[in-house]
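Derivation of every value follows stated rules applied to the coordinates shown; laboratory data play no part. Predicted model, so just to flag it, every value in this text is computed and none were measured. Cβ atoms are built from the backbone, for glycine too; each structure is taken alone.
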Structure 1
Amino acid sequence: MEIPYTAKARPDTGLYNAKIGIWLFLASEVMLFGALFSSYILLRVGADPGAWPHGLLNIPIGTFNTTVLITSSVTVVLGWASLKMGDFKRYRAYQAVTILCALGFLGIKSYEYNEKFTHYEVWTAKGDRVTGHLEIPGSHYFVTLKKLEDRKLETIRILPDAFHYTVPSKEQAELTKAGHAKHGEPRDIKVADIKRISAFVPTHSTYFGIYFTLTALHALHVLGGALVIAYLWGPGAKMFKTDPERYANRVEVSGLFWHFVDLVWIFVFPLFYLL
C-alpha cells in the first residue's frame with residue numbers, strides 16, 4: 001500500500017505529510033524552549049540588584065559561533081534551492097558546508113564548556129568574591145572545598161579576572177583601571193579562609209544552571225539535525241534517483257528544523273552573552 005501525499009501536497013492543507021509533521025513537532029519545541037527562556041527571564045528580573053552574574057561568557061567566541069550557525073542556515077536554503085533546480089552536485093556542496101558548520105559549532109561549544117569547567121569563583125569568609133583560574137597541583141576540574149581539604153593544601157593561588165559582576169569589588173575595579181583586561185596579579189588565598197569555591201558549572205548559580213540546560217539541549221538539537229542532514233547527504237541520497245520530489249521534500253523538512261535550531265540560538269546569544 002502506497003502512502004499518499006508524501007511527494008504531492010494534500011488538497012485540503014496544501015502541504016505534504018512530512019511538512020505538516022515538522023510544523024507540529026516545531027510547535028512542541030517552541031513550548032519547550034519557551035518555558036526555559038521564560039524561566040530565565042523571570043528569575044533574572046526577580047534577582048536582587050547586582051546579584052545576577054554578568055560578563056561570565058566569552059562574547060567574541062559566542063559571536064563567531066553565531067556567525068557559523070547563521071552561515072549554515074544560508075547554505076541549507078541554497079542547497080535545497082539547488083536541488084529543486086536539479087543541480088545535485090551543487091546541493092551536496094552546500095550541504096557539506098552545512099555539516100562542517102554544525103561540527104564547527106559543536107567543537108567551539110565544547111571549547112567554551114571546557115573553559116567554564118576550569119574557571120572558578122572563590123567566596124571567602126570576609127565576604128570577598130574572586131573569579132579566575134586556579135594554580136594548584138593536580139586536576140583543575142571540579143575542584144571543591146572538600147577536595148582542597150583532602151589534598152591538605154594550606155593555600156591556593158588564583159589568577160583573578162578584571163571583573164565579572166555588574167557591581168565589581170574594589171579590587172576588581174582597581175585591576176580594570178590598571179589595564180588588566182584578562183587577569184590581575186596572582187592572589188594567594190588560605191584554604192581555611194574559603195567559604196565556598198565553585199567552577200562555572202550548573203551548581204555555581206541559577207544563571208549557570210539555566211545556561212547549561214539551554215545550551216546543552218540546543219547542542220543536542222544541532223547534533224541531531226546534523227546527523228539527519230548528513231544521512232540525506234550520504235546514504236539517503238539514493239532516493240534522488242528514484243523519487244526526486246520526495247527526496248527534495250525530506251531535505252526541505254530537515255532545513256526547517258535547522259532554521260528552528262538557528263532561531264533558538266539567536267535568542268540564546270543576546271540573553272546570556274550580551275545582557
Structure 2
Amino acid sequence: MKILFTKYHANGNDFILVMNENLPEKFRQPKIINRLCGRRTGIGADGMFIISPSKDYDFFLDYYNADGSWESLCANGSRCAVHFMHTQGLVDANMMFCAGDGKHRAKILKDDNILMSMNTPKYKSDTLSPEGVPGFFIDSGARHFVCESVIMDDDYVFDLGRKIRYSDIFKPRGINVNFYQQINENCIEIKTYEKGVEQVMLSCASGSTAVVFHLSQTNAISSPVTTQSAGGKLTFIFDEKWEKSWVEGPVELLFGGEFEAAVLI
C-alpha cells in the first residue's frame with residue numbers, strides 16, 4: 001500500500017499531514033514516524049499530524065515530533081491542518097477542532113493567513129535557573145521554558161537550549177526552550193530549541209505564545225503583539241486575563257504525494 005500525505009509549512013516550520021484512514025495503526029510507531037520525517041530517507045519534516053474525524057468537533061489532531069514522540073500541541077502545524085481541511089472542502093472557513101491540549105477555534109483569512117485561538121497559558125513554576133539561566137516553565141498547550149537573552153545567535157541558542165532541554169529539572173519529559181529579546185512594547189524576537197526535533201526552529205508558535213503570555217503578565221507588552229523569528233512573524237491578540245487569545249500567521253501548501261509503505265515495515 002501507499003501512504004497518502006500532504007506537506008505544509010508555517011514560517012518555515014514544516015509538517016506532514018496524513019488523514020487517519022490513510023495510516024493504519026501498525027504504522028503509528030515512533031520509529032516509523034521518525035523515518036517519515038527524516039530529511040534523507042523520508043519525506044522530511046519537523047513533525048507529523050494524523051487528522052481524525054470527531055463527533056464533537058470538526059476534526060481531531062494528533063501531533064508527533066520528528067523523533068516520533070507524541071506532543072499535546074503544535075500551533076504552527078495546527079494552522080496548516082486548518083488550511084488543509086478547508087481546501088479539501090471538509091470544513092467551513094470558521095471551525096472548531098480538538099488537539100491534545102483541548103479545543104481550538106480557527107478562521108481562514110485572506111492571503112493564506114490563519115487565525116487560531118489558544119488556550120489560556122499557565123505558569124508551572126516560579127523562577128527556575130537551569131544551567132544558571134533564570135526563566136519560567138509555562139504550559140501554553142505544550143511545555144515551554146522562557147528566558148530573556150542578550151545573545152540570540154543560533155549556536156548559542158542550540159548549545160544552551162539543548163542543555164536546558166535535558167536538565168534534571170525537566171526530566172523525564174524534557175522541555176522546549178525559548179530565548180527572547182524584547183524589541184519594544186509590541187515586538188519580540190524569539191528563538192526556540194525544540195525537543196523532539198532537537199534543533200533551533202525557524203518558528204514555534206506555542207513557544208511564542210508562552211513568551212508573549214509571560215511578558216503580558218509583567219505589563220511589559222500590550223495587545224496586539226508581533227513576534228519575530230527566523231522564519232517570519234506571528235501576531236498575537238489577547239485580553240487581560242487571556243480568556244480570549246489568538247495567534248495569526250501564514251501557512252503554505254508545499255506538495256502532496258505517496259510514500260511506499262513497504263519500506264517502513
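Structure values in brief
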item	result
Which entry (1, 2) yields the derived value 2.4 for distance in nm of label points 7 Å out along Cα→Cβ at positions 229 and 253	2
Origin of the derived value 19.1 (mean count of other Cβ atoms within 10 Å over residues 93-100; candidates 1, 2)	1
Given 50, 42, 27 for Cα extents along the principal axes in Å, for residues 37-196 alone, calculated: source structure among 1, 2	2
Top of 1, 2 by mean count of other Cβ atoms within 10 Å over residues 205-212, largest first	2
Comparison of 1, 2 - label where FRET efficiency 1/(1 + (r/R0)^6) of positions 77 and 117 (r between Cβ atoms, R0 = 30 Å, to 0.05) is highest	2
Read-out percent of Cα pairs over 33 Å apart, computed value 16, structure in 1, 2	2
Identity of the structure behind 2.1 (criterion: distance in nm of label points 7 Å out along Cα→Cβ at positions 85 and 213, calculated), options 1, 2	2
Answer label among 1, 2 for the case where helix-only ellipticity at 222 nm (-39500 (n - 2.57) for each DSSP H run of 4 or more, over all residues; to 500), calculated from the coordinates, equals -5500	2
At a computed 3, 13, 15, 13, 10, 9, 8, 7, 6, 6, 5, 3, 1, 0 (P(r) over Cα pairs in 5 Å bins from 0, in percent, for residues 61-148 alone), which of 1, 2	1
